[in-house]
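These notes open a run of structures that come right after.
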Structure 1
Amino acid sequence: MSRYRSRAIVCFLVSLWAFTSNASAAKLDVVIQGVEGKVADNVKAFLTIESLNGETFTSESRVRYLNRKAEDEIRTALQPFGYYNPIITTELKDGPDVWVATYSIVPGNPIPYGKVDIAIDGAAAEDVVFKRLLASTPVKPGNPLIHSEYDGLKSQILSLAAERGYHEGEVTKSQVLVKIDSYTADVQLHFASGPRYSIGQVNFSDSPISEKLLTRYLPFEEGQAVKTSELVDLQTNLLDSDYFSRVEVRPLWSDASNQQVPIDIILEPQKRTRYEAGGGYGTDTGARVRLGVTRRWVNSLGHQLSGDVQLSQITNSASLEYAIPGQNPMTERYTINLNYEDEHSDTVDSESLSIGVSEQWQWKQWQMVTSLQYEEETYTLDGETDSSTLLYPLFSASTVSTGNRLNVKNGYRLSGQIIGGADSVLSDTNFVQVQASGKVIHSLTDQIRVLARVEAGITAADDFDKIPASHRFYAGGDTSVRGYSYQSLGPKGDDGDVVGGPNLLVGSLETDYRFTGSDWGVAAFIDMGNAYEDADLSLKTGVGFGVRWFSPIGPIRLDLGFPQNNSDDRFRIHFTLGADL
């Protein structure tokens, strides 16, 4: 009995020693040498021991086990990049406090493609888009095997088939055969497209909008080859029309006949009348409130009627617009508008009423507008009250380029406008006026942006005194030269009040920094500009800094501007909100 007891004690002591030796804590450092970029990332993803990198461990046996697995894991991680014959050296150094696992990798040359057998059968064999895809693929004899490129080619073929109406298309052969002896990789990829389907009859569900107008939203014609992107475009076009709350475009593949597939379009109308209300505050306008109402369709022809009232401490306005869809209703419309505006600022008192007709259309990425406006305005400048009548044609063009207008990383906005009138045709004076503006935003890093803007205007008039206040240029304010009050810069009258000028030049340079992982940031800026007469340009400068909150509805900006030229203010606070572009 004593002999068995002794053996039990010995076993217990051995187990205790093994447990305590494994329980000693040490830190593990994992070092990977010889690869970088995506290859290194993939090695780390496959390497189980990497999960302990920088961690404190207590199980030495587990670390040694994971180290033994490492070479096979690294080989597997290298294969997607074509490295099938690497030299891998592993080393595990243990210490009382730190263990170091080092893996030195010489990936060697990637295995090249040998025989490449890629075939497109069926109607797609003559499709120029498929031919272009096969001509541009890197999957060619002699090129290195990269599995993601081969898989990507297969995915592109399937996506292209779905996009271009090859409804019966399927991959019939797909194989990558790696030959280590000859160090080549043979591939086979066969795709049978079947016939190409075309658009059949298009059927709209019941709708308050006439089918005659709805068909003008179609980006295709009956008999044209099916393109998935055009079906998506159709859905987007109808939703953007604001007539419908839900649009479903259904190709009825099961009902196809003679390779023509009918299209069902399910439409769910919006509420016929939309009401809007909003409010806000800006240092240029003070407190403001807005009320709007839109009749989404006046009749089955899709005509729309909208009214809008905006009230603020400085400017009150009301507008009424009747809109008629054009031949291409996504980009073309005709409008009749009636506008009233009443402004009472430190610079000007004015009241105007205008009526006009306009046409809007799209040219490439530009929004184009031509209109004819008749306007009557009564205004008080420098203590004198006058009135003016203008009849003028207007032409404007604008474009915005950015991925997300509420969170702009890079992008720009450009716009221009020209108007003119003649005293022989209902205007009080002959005049031509041109305006242009632009803004560019560029991200230097994920946190730092640079914002630059410029605005310019020029007026040629026989009698500038007959140009009403609303068509004169002023500078100063939230979106002009910060540090100066709203419309406080420009030529002055005999009483020393700003009366506005025929010309304008304003520029701004700003940088903002967004704190990492936060919706808050800070900004610094310099603004320069003025309104002026003839060549008498005296630029005023404002500098300052501000706080930014990048909210879901666009940036909210609080700036402190310091005027660098003669000003009644030592500094001025500017508060604005809205999209950067």
Structure 2
Amino acid sequence: MTRAHGQGPSRVPILGQLRSYDRAWLRGDLIAGVTVAALIVPKNLGYAGIAGIPLQNGLYAAAAGALMYGIFGSCRQISMGPSSGLAAVAASAVLAAGITNDVDIASFVAGITLASGVLFLLLAVLKMGWIAQFLSRAVVTGFLFGAAIDVVIGELPKLTGTEVTGSNPIQELWSWLGTLGEAHRATVIVGVIALAVVFGLKAIAPKVPGALVLVVGGLLAAALFDLGAKGVALVGDVPRGLPALKIPDGQLMWDHAGTVAVAAVALVLIGFSQTAGDARAFAAKHRYQIDINQESTAQSLSNLAAGVFQGMPVSTSLSASSLNDHSGAKTGLASLTSGVTVLLTLLFLAPLFSNLPKPVLAALIIEAVVMGMMNVPEMRRLARVQKVDFWIAVAAILGTLVFGVLAGVIIGIGLSLIWLVAVATHPAMPSLGREPGTQVFREADGHPGDEILPGVAVIRFDGGLFFATADALEDRLRDVIHAKPELTGIVIDCGGINFVDSQGAAKMADVVTLARDAGVNLRLTRLKPAVRAILERDGVIELIGADKIHGNIHRAVEAEQAAAERGRADTG
């Protein structure tokens, strides 16, 4: 992909975009920015509710994220702001730290946001954006699904006006079921209607901004029917005004340093994996180039700004970014417009949200996590394509539900690393057979009709030959030798070996000796030049014999069959 004209300085991409700005783009950028703001304002009220912080703090984060990403992000269609997944991590960190005071909760969430921003900056400086790859898609899918269930269960009491107890979602759900007989009638009616509206619009009119309709409808209903007087809880005071610069309580952060560190790592892994994938997709669609390390910088500055302005963690919102794209966004000016629109909302409209009924906010949150985090099609795909990935996702769901969202992330990271080690240390080494009437060799298990040569075993090694896989090669050859007493030669197809370390080269020498002790010739085929050079430096090629190194499998098999025939003639 070529770099788009006018991409400009990589450290501040918006400058390059503005230098080559086409005035015909202005209308699309402004419309996209305002449209996205209309979507994210009501949603970010819900995200703040998930995190347990004042609703206006969600808008502070939305404005900071949009403004900073618009300036420093290399993707022109991304919309940066709070998300349901990151909000769930923040809420879990608060729970793990045992913080209950509202002021401390807001400060703590801002603190872990700031910590994640510092960690993002470290990744950018060290150019370590690749670290996000250690959290597999299956783990992310499972973690988000489990976190969504956790959030939904946590919002159920707001739909019934009841109180629950429990240390995990399962206990909370059981407690909530026991309180249904005490449910507040008006609260239940408002909650059921709110759920019907937001999910109904998603089903029959998906292009209509359901969150905006729900918030406006909830505010009108509260005023028309005086819901507060009827016992329906309202969200309370949402003050007008811009956020003030405020550094989170350092002592509070220090007292819970372990939780802060785990939460920051979780936020970075989840946030960066989402943003990197979305940025690549939009860049490919519009044919320009992004810089992954610049994306780390943009996410760092977005979270740092959100943290010092009393916000919450921010990352990519795929729904908002898609709306931004479809509404005509061409440059980061669209994101800047969204940020400014959110600031204007804080200046002039924020107090209106004070009368929002809590069951309406709960419905808004439930819709956000169900539609944004419960990826049922992806779970079905995992079950169909790769059962191991499916069960890893299920384990992440269960870990999240039983031990909490933050623990679920840790479990997910552990599962990803275990799976990575398992795959890396167990390379495939299939036996190959010859397609009848050809010189083509292919996997015998997949082609049962292929010819299996009686005196020659052909094996393909798929992967790097290094300290973690070397023993597996020796074990495989021992199994082959013991399984075929009539064996005279083994041919190893090395076309899949692209890397050999010193231990791998030593192990290749060991298997040569193993084969000779068993009276079997060992032949190698399709050695890559770099691999051959390492084996030559370690004396392995000399040990095998240059005449036993071949360009393809067919030649190696022919040479082995000819050698076996000569041997039989000599003994005869």
Structure 3
Amino acid sequence: MKVGYKAAAGAALLAMALTACAGGGADKPKAGSTEAAQQAQQAAAQLPASTINPVPYEQVADGGTITLALSSWQANWNYNQVNGTHDNTDQVAEALMPYAGASDDKADVNNHPDYVTEWNMELKDGVQTVTYKIHEKATWSDGTPITYKDFQAQWKALNGSNKKFQVSSTDGYDRVESVEKGATDKDVVVTFKKTYPDWKGMFSPLYPASTNSDPEVFNKGWVGKIPVTAGPFKVDSLNETTKTVTLVRDDNWWGRKAKLDKVIFRAMETGATINAFVNGELDVVEISAGDAAGLKRVKEVPNSDVRKAAAPNWRHFTVNGSSELLKDKSVRQAIAMGINRDTIAASDLKDMDWPIQTLGNHVYMNTHKGYVDNSGEVGKYNPEKAKQLLDAAGWKLEGEYRKKDGKEFAIRFTYPASLPVAKQEGELTQAMLKEIGVKVNVEPVPDDKFFDDYVIPGNFEIAPFSWLGTPFPNSGLPQIYKTPESAENYGSNFPRIGSPELDAVIEQASGEMDPAKAIELGNQADKLIWDLVHTIPLYQRPDIYGTKKNLANYGSFGYHDPKDWTAVGFTK
């Protein structure tokens, strides 16, 4: 399935002065106060579900080129492989690959008619069965028909039974008993051995059997290339030197013709994207937290538009529990209590036209009906308690910083070098943790190396980035928080920690068919995640884009996923 969350380092951000307060005027409530939280919640409730300038397909002009930015160059283009589960991969894949399901901006998911003309779920005597009817004309770009064999191969690759497949998530697939042929090769019958409420998210994106039948091809066959597609666009060129992916209309596409002639994705340093948009080099630019100056500049561009929406995306610090210094849970709790999340949220979101509200949940966003603030004592800024925990763990203050057995408590805050807001977060964290005797080295690394060389292999202590979600919040639980099977098989659990108690709740939540009970279990899991200090949530991430004013059916999509690339274009 399309995994519950995908990673994103961030977007173009401009440096701003460090501050320990909310940065607002005297008439604004203090950050972290009950009044401020209530005002932010009310503002969040008013955020639109999506802002994409919806225009009927017939009223979109034929032709044209759209140029978009990727936050970094992507080495692996197999979204289901652990190194490929990134927003950059997903953006490109949406125009090229099959998706069994499609969500609207209200998070309602239906079958994607260009690929699956019908689907049906039946629960009988406790056994869940899902049937799919594949579009009769659906064909891979190499001429091979899309059949049940592709569904079957993807299940076998992603179900976790063959450890040679380096997958980012087994969720959903590990609950399937069999994938078989129905009445014809275009009919798929999926039988579950354990119930799975989020079945609508499976096989999205779908990769061909030629990829999923061979671990070597699965892991390395999409490195530096996109060999097979099945969408309204196809790959014209993929140039690692210029870090550009160029897509053109695929004349063999069986659905309605795409309006655009060409889609260009350019990987560029994120600090350069606002300038590129202002100069007319990009048609769309993401405006992320901390870039109030960039937001102002975009608003001043003639014939531009700012589009924003509530989306299931959130900013956080991943805490590496496998690091020698952070293996002790009480030490991680001390780190969490030594960080003032209100200050960081207020600093990042200042003047962004976005609610300044700290996130108290790893599963549900502030705007989700299941949201409860489960942060408890661990999520509260409490430097005195943090000092007590460190003392009890044997880390005694010697001068400015703490030591144990002659070793200084010095941790690395590793961030993508071109993201000033991440540097700012690191420097704020550095100042805060110094107050409790913990040394923080703020470590910039190349953007293209941040995930592959640091986050994924566990080469960090604290790493700031964003999780970009889907309409299935509980599906992220096993992907990110389940105890890793081994050092090699950890899915997207980058801290490499968990607990039997959390695993048991995750297992329950993954199979609960009653939506209300599933939310209860999701919040039970969240409390345990907070206790582990696996990840420190900061805030629901702004989903704000600057676009050309005449760009149709593109912008801030919210829960809408995937994009309808046939309708994207410019007004006549």
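No value in this document is a laboratory result; all are computed from the given coordinates. The model shown is predicted, which means the values in this text are computed figures rather than measured ones. Cβ atoms are built from the backbone, for glycine too; each structure is taken alone.
Things worth noting here:
- Each of structures 1, 2, 3 was scored by distance in nm of label points 7 Å out along Cα→Cβ at positions 230 and 262; the highest score is held by 2.
- Source structure (of 1, 2, 3) for distance in nm of label points 7 Å out along Cα→Cβ at positions 286 and 342, computed value 3.0: 3
- Entry that produces 1.30 once Cα Rg over 2.2 N^0.38 Å, for residues 118-397 alone is calculated, selected from 1, 2, 3: 3
- Test item: mean projected area of the Cα convex hull in nm² calculated as 33.0, pick one of 1, 2, 3: 2
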